[in-house]
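Chemist: Following this line, the structures themselves.
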Structure 1
Amino acid sequence: MSPPRRQIRRRWIVVGVLGLVIVLVTAGVLWRLPPPATDLADPPRGELDAGAGGTWEVGGFTVVVDDGLTVTHPAADGPVWSTPAGGAFLTAADGDATYRDDVGLLRIADEHEATWTEQSLTDATLDGEELRLSGRLSGDEGEIGWELTLAQGAEERLDVDARLVTQGPAPTRLYLTAALADEESVHGLGAQSGEFDLRGRRVPLISREQGVGRGNQPLSFAVDMAEAAAGGQDTTYLVSGVNVTSRARSLAYRGGRIASVDLTGDELVWEVWSEEASFSVAAAGTPLEAVEIQSGWAGAAEPPPDWTQEGAVVGLQGGTEEVRAELEVLRGAGVPVAAVWLQDWTGRRVTSFGDRLQWNWVLDEERYPGWDELVEELAADGIRVLTYTNAFLSADSGAAAADRGDRDLHAEATELGHLVVGRDGEVVELDQQGFTAAMVDLTSPEAREWIAQAIADEVAGAGASGWMADFAEGPPPDAVLAGGTGEEWRAAWPVLWQEVNNRALELAGLAEEGLVWHRSGHSASSGSADALWLGDQLQDWSAEDGLASVPAMLHATAASGMAQMHSDVGGYTSLALPVVPDIGRDAELLARWGEASVLGPVFRTHEGNRPADVVQAAGSGETAEVLASSARLFVALGPERARLTAEDPLGAAQHHPWMVHGGDELLEQAGAELAMGPDVVLAPVLEPGEDSVDVVLPPGRWVHVWSGDVYGEDSGVAEVEVDAPIGEPALFVREGSAVAEETAAFVAAERG
């Protein structure tokens with residue numbers, strides 16, 4: 001029996017209403033979700049007319065232009081740089097960029113207004129060891145000129161300067177192309193998460209907030225719905241123009257403008273947002289040697305001061321007596337402590353994200369009464385004090401300091417005209433999730449000297465031996481600066497901030513013994529930082545943004561020439577959001593993170609953004625004892641770090657084993673191992689509940705430090721499985737090496 005028409009009509013009404021609800025909810029979700037973090041126009045491809053081609057010797061390099069461009073060197077197996085047959089190696093475009101800033105996570109979209117793709121070579125001049133090529137580019141807006149200068153740089157490096165030449169306004173995007181072999185992988189370009197091989201990706205080089213979650217679902221979806229702040233694999237604090245391929249060759253960018261690398265096809269295409277750009281080409285016997293050649297123009301960072309090798313840099317906060325009590329727990333458990341890092345020395349503020357700081361870089365003696373006595377007491381025990389600063393100033397923090405009778409740095413900077421302003425001439429106050437803050441204009445020499453002196457007077461003047469130099473990813477692109485626009489200075493901003501902090505160390509008399517560690521960085525300033533850290537990881541195990549992301553980013557930064565890299569032991573970000581499970585570290589995660597950090601240049605803990613809601617190293621004797629074993633192992637590896645860095649500043653960088661040992665098999669199989677030099681390999685446990693780990697060892701004979709068992713093969717890689725209970729990470733040292741003797745003595749002492 002068929003239902004009556006009225007019932008059918010009701011059913012259709014219900015279906016229609018449900019459909020409308022679904023459409024509205026979907027539309028609301030799509031409206032709330034942010035656009036992609038990076039949406040760049042495809043690089044323009046074109047053809048080459050090599051009319052004035054030929055062959056030239058430029059230092060140790062041979063340059064040939066006929067059906068394309070080919071550069072060779074005796075040290076390289078195959079071309080160092082080549083282009084596809086008939087393809088243009090230089091093209092140009094005029095871009096139109098739009099930006100959206102989600103609390104520091106700058107989103108970029110770019111469209112081409114015009115392109116110049118047809119390249120002709122009309123002149124070539126060899127002057128000594130400098131080759132100048134020039135010609136014309138044809139495109140949507142007629143013809144423009146181009147020039148390429150190739151000159152011997154270091155012994156195995158060719159420096160390449162490209163320039164667009166016009167009578168009027170120049171195109172704003174310059175592109176340089178290199179062919180890649182079918183199976184050739186590409187590595188580096190900064191603190192990139194995800195796969196070590198970047199082929200298939202478009203990699204933007206612009207320092208910005210890396211985001212929370214970075215593709216870890218459903219967390220990233222929830223974060224984007226709440227704050228548009230999830231980020232992804234294309235967002236990072238640390239960028240670098242240095243890279244290396246599986247053929248141990250490299251085409252690197254040597255400048256400080258917004259740039260990107262397109263690896264989505266069969267070529268490596270550099271995009272630089274300027275009418276001129278400097279590159280360098282290199283090849284060597286091993287990937288690490290190629291990176292050392294490339295990073296030479298920036299200078300790999302020197303190691304941190306010797307005292308950092310004596311123990312952990314322990315992140316504590318809460319006030320004078322709280323620090324004393326927590327330090328007593330740590331020392332009672334046997335944690336060697338080199339320094340205490342008191343980030344809340346300026347005062348505490350509470351936001352929806354968790355515990356934050358007062359951004360006025362002056363001591364808050366109401367929070368830390370008897371500060372001078374605390375510093376003297378710790379110094380007597382051989383423990384240094386470290387603090388915190390960043391490139392922002394908050395008006396309300398300054399006003400609160402003024403009420404206490406202290407300096408109001410925001411007011412001082414405003415009166416002196418040292419703050420970043422917008423097009424309307426007003427100071428730009430940026431949202432910081434619960435408060436606002438203004439940036440010091442780092443393009444102004446006067447402003448740089450003022451803030452450096454303020455840091456020296458207030459931070460170092462409080463007895464600190466160093467500090468975290470946070471933020472400084474860059475100004476708003478439309479900011480009006482003393483030195484130009486925010487867009488022009490966005491990529492180079494970390495360079496300026498590192499220079500400011502070096503100057504502050506100098507003014508404070510801490511140039512030799514002080515420690516400053518930075519979050520933002522660029523390859524043009526890699527030599528300016530004592531240490532860099534990998535940013536604000538989640539307090540979880542995820543490969544996207546948690547503990548398992550740390551080896552991936554260390555692999556990438558080492559391939560970028562960034563030497564002194566480490567992470568917050570235990571991670572930084574914990575969350576309590578609707579729908580998704582809470583995120584916050586437990587004792588196991590803290591322990592495993594400590595084990596994964598023993599090869600770093602410093603061993604530094606962080607209480608995190610919600611310290612009361614997660615496990616802390618000083619929370620109990622048990623957690624402190626677990627951290628103590630990792631901290632002591634870090635100290636035991638200090639002599640090996642010293643030997644490596646004495647040979648080369650990049651020598652002790654935590655890297656993929658392939659960087660030193662080479663070989664396709666090791667490159668493909670050693671996914672999460674960390675190496676330090678040629679004689680140390682660590683395979684950290686990266687999953688909860690595991691007490692053993694699979695390890696891929698480079699060729700050679702390797703000693704498992706805890707058992708003394710020897711593994712490995714002289715002629716190839718070896719795959720082994722070893723026990724890795726908490727407190728005994730899977731650490732291997734080369735048989736017969738100095739570090740093998742030192743770790744054997746360490747294990748014997750640990751076991752009494």
Structure 2
Amino acid sequence: MRGVVARWWSPAAYAAPGRRAVRVSLVAATGFYVFRYGLDRPVAATYALFTAIALGGLSRIPGTGRQRAAVLLRAVPLCWVLVVVGTALSVRTWSAAAGMLVVGFTLAFSAVGGPRAAGVAPGLQLLYILPSFPPYDPGSLGDRLIGTSAGVALLVAAEALLLAERAPPSYEERAAGAARTAAQCARRLAAPPHALTGADRAAAWEAGQALRPLHVPEAERPAGPGRRARALAHTGLATRTLLSRLTALGTGRGEPDPEVTAVLRAVAELAGATAGCLRSGPSPLAPYEALVAARARLSALSAGPCRGTGVLRFAPAVLRGHAAVLEVADAALAMGVAADLAVRGRHAALPVPPGRFWYATTWAPLLWGHRLRGHAGRRSVFFQNAVRIALALTAARVVAGVDTLPHGFWAMLATLTLTRTTMDATWHTVRLALSGTLAGALVTAGILALAGTDTRFYAVLLPVWMLIAFTVGPVRGVGWAQGLFTVLVALVFAQLAPPTWHLAEVRMLDVLVGSVIGAVFGVLAWPRGAHDELRYAAAELLRRAAEIVVATSASAAHGTAVAAPSGVPAGHRSLHRSVILAESAYAQFQSEPTHFGGRAPVAAPAAVDWQATLMAGHHTLWGSQRLLEPPHAVLGPVAAEALAGVGERVAGRMLLVSAALDPGGDTPSAPVPSIDVTFAEFAAEPPDAPRLYYATVSWLESLTADLARISSGPRAR
């Protein structure tokens with residue numbers, strides 16, 4: 001009881017919805033009253049109000065007010081197009097439904113563009129739904145556009161100027177902080193006692209965690225398809241890898257070689273310069289060149305043996321250390337290049353390797369095309385969601401048109417807002433929505449019966465009710481939101497036409513129709529949401545990774561080439577696409593509720609650390625690309641055989657985990673097997689093994705650690 005009361009009266013719970021409610025209510029009421037009573041243009045009044053509700057209330061654009069205002073400004077031309085197309089296609093039910101199918105899919109699928117595109121899409125859907133219903137009146141298009149433009153303009157001003165929120169640290173600031181931490185760790189490793197303290201390790205771990213997508217606000221995540229977003233994501237991944245590699249080095253192994261110390265000092269300088277670059281400083285060109293030179297000296301020192309020689313200049317322990325330091329250098333170089341690309345784009349000063357940074361010189365529309373093609377298939381959760389909502393909205397439009405459902409766009413609005421990505425979530429939402437709508441309809445009937453045709457009463461009550469609805473609804477849930485919104489729309493339409501209590505009846509009928517349609521398509525179209533797709537994508541990722549592990553190990557062991565003419569190693573594009581699909585499925589899986597009213601979901605996911613699965617894909621890509629770069633040392637026969645064998649063994653473990661994750665496999669309910677990370681081959685020291693051998697074994701060992709975390713990870717998500 002005390003918890004319920006605390007939730008009801010907790011100021012923190014209502015702070016953000018309250019600020020949003022003030023902005024939306026002020027804009028909607030201002031636009032509606034100016035056009036309805038000041039200028040006597042009811043059509044413009046309706047569109048001004050519903051534009052504010054659509055883009056300010058229904059849309060969930062992440063970020064600060066100024067960031068949301070920028071998104072809305074860019075969306076203005078699209079708003080006009082949707083109103084024009086909706087008006088033109090409303091001439092016939094079939095044309096309006098066909099338009100709904102195309103528009104609904106396109107807007108929903110635009111979520112592949114990142115959180116902002118996904119957030120504004122529901123509001124844009126409503127801007128097509130509103131004019132797509134009778135009466136077919138092209139003559140009112142001018143008023144519709146005027147009202148829409150006024151609503152957007154007022155909302156942009158309100159978002160930018162009213163009740164501003166504190167901006168969280170940007171991704172660039174987070175990456176810069178992590179780079180500074182990496183610089184500090186590298187300096188400690190370069191100076192006696194050449195080890196990291198417990199505080200250093202804790203700082204490195206915290207800096208890496210701050211760059212994980214789950215710990216970054218949606219508006220700051222580099223999730224878009226453009227060059228800058230890709231480069232920022234690349235910067236974060238490279239920085240996290242650098243911190244991990246530095247932490248692994250910091251065990252104190254005695255006095256290192258001067259060449260090792262020089263590399264670590266150069267890493268520290270580049271990491272510090274990269275942090276400055278991310279804070280709008282100069283390109284880290286000089287530190288980058290210094291690290292390239294230091295890395296080349298260390299690589300040349302321990303590169304042998306060459307073909308025809310069998311004498312190793314260094315002990316195996318030293319070669320392992322050199323391989324680990326070169327991995328640190330590679331991560332630092334990738335971080336510097338990615339950061340320079342993120343800040344300066346095509347004007348970046350650092351040389352860009354063609355394979356790893358394939359997007360650096362690609363035209364922006366082609367990058368968008370690449371993202372769209374990557375998700376244009378039934379295995380993408382973005383594609384599934386777009387198909388589901390487009391079919392549901394089209395069916396609702398057909399039903400509303402064929403049955404001449406009064407206020408049929410309410411049915412479509414219910415379909416849009418109540419359809420969820422899982423069957424359980426949809427049914428649960430529909431039950432709450434119908435209960436809330438029934439309660440709201442009863443309140444509406446009472447208000448209409450008491451107030452009658454006195455529009456002054458409705459005019460006074462509307463802004464107050466909007467403020468309550470947009471504050472309480474998001475906090476108390478879908479039932480409250482639907483009930484409060486039912487009264488709200490009645491207060492609006494009571495000022496546009498003579499009201500009767502039948503308005504409450506129509507509202508209840510529309511929500512019932514829209515809910516049933518949404519529930520039906522929630523059952524028919526991928527009813528388990530991201531659950532199965534995440535398992536399938538993770539299984540496919542590990543299968544592709546296993547192929548690359550075998551090919552890369554064989555290439556390192558025998559000196560065979562696996563690169564395509566484009567310079568991208570064979571199979572890497574397929575694995576890259578698998579990683580993208582798995583990441584999007586994981587993001588949706590994180591947002592889907594796991595229980596309703598204390599009841600467990602129909603099929604609870606097995607204990608899997610999905611983040612470790614994704615990192616296994618990234619580590620496979622990065623490690624393979626690094627090991628395949630020339631020049632290559634030639635392994636002796638004993639080392640070559642040992643390396644090929646351990647590569648096949650690690651790949652076999654990947655396939656075992658993949659088979660357990662695959663929902664369509666022979667044993668889809670089998671638990672993920674535990675992976676032993678103590679392979680005897682990892683500690684082997686063949687007499688003819690050069691540094692390349694130990695670098696490859698270190699990569700395979702890190703992949704085995706990723707596999708072990710997959711089955712021993714968190715028990716929930």
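Chemist: Given that Cα extents along the principal axes in Å, for residues 177-264 alone, derived from a single structure, equals 43, 29, 17, which label among 1, 2 identifies that structure?
Modeler: Details: 1: 43, 29, 17; 2: 45, 25, 16.
Comparing all candidates, it corresponds to 1.
Chemist: Thinking only about FRET efficiency 1/(1 + (r/R0)^6) of positions 121 and 337 (r between Cβ atoms, R0 = 41 Å, to 0.05), which of 1, 2 has the largest value?
Modeler: Working: 1: 0.05; 2: 0.75.
Greatest value across 1, 2: structure 2.
Chemist: For mean count of other Cβ atoms within 10 Å over residues 193-200, the calculated result is 18.5, so let me know which of 1, 2 that is. Show your work: numbers first, answer last.
Modeler: Working: 1: 18.5; 2: 14.1.
Going label by label, the one that fits is 1.
Chemist: Rank structures 1, 2 by Rg/Rh (Cα atoms, Kirkwood Rh), for residues 41-112 alone and report only the one at the top, that is, the highest. Don't skip to the answer; put the middle values down first.
Modeler: Details: 1: 1.20; 2: 1.00.
When Rg/Rh (Cα atoms, Kirkwood Rh), for residues 41-112 alone is calculated for 1, 2, structure 1 comes out on top.
Chemist: Also: Suppose you compute helix-only ellipticity at 222 nm (-39500 (n - 2.57) for each DSSP H run of 4 or more, over all residues; to 500) for every structure in 1, 2: which one lands on -7500?
Modeler: On the way: 1: -7500; 2: -23500.
So the calculation was done on 1.
Chemist: For which of 1, 2 does distance in nm of label points 7 Å out along Cα→Cβ at positions 57 and 273, calculated from the coordinates, equal 4.4? Could you put the intermediate results ahead of the total?
Modeler: Working: 1: 4.4; 2: 5.5.
So the calculation was done on 1.
Chemist: Let me ask something else. Quick one: distance in nm of label points 7 Å out along Cα→Cβ at positions 65 and 465 came out at 5.6 when computed from one of 1, 2, so which one is it? Numbers along the way, then the final one.
Modeler: Working: 1: 5.6; 2: 2.7.
Working through the options, I get structure 1.
Chemist: One of 1, 2 was used to compute log10 I(q)/I(0) by the Debye sum over Cα atoms at q = 0.11, 0.19, 0.24 Å⁻¹, for residues 89-184 alone, and the result was -0.46, -0.97, -1.17. Which label is that?
Modeler: Details: 1: -0.46, -0.97, -1.17; 2: -0.55, -1.06, -1.23.
Here the read-out was taken from 1.
Chemist: Which of 1, 2 yields 212 for volume of the Cα convex hull per residue in Å³, as computed? Walk me through the intermediate numbers first.
Modeler: Numbers: 1: 212; 2: 165.
Answer by label: 1.
Readers should treat all values here as calculations from the given coordinates under stated rules, not as data from a laboratory. Keep in mind that this is a model prediction, so the values were computed, not measured. Cβ atoms are built from the backbone, for glycine too; each structure is taken alone.
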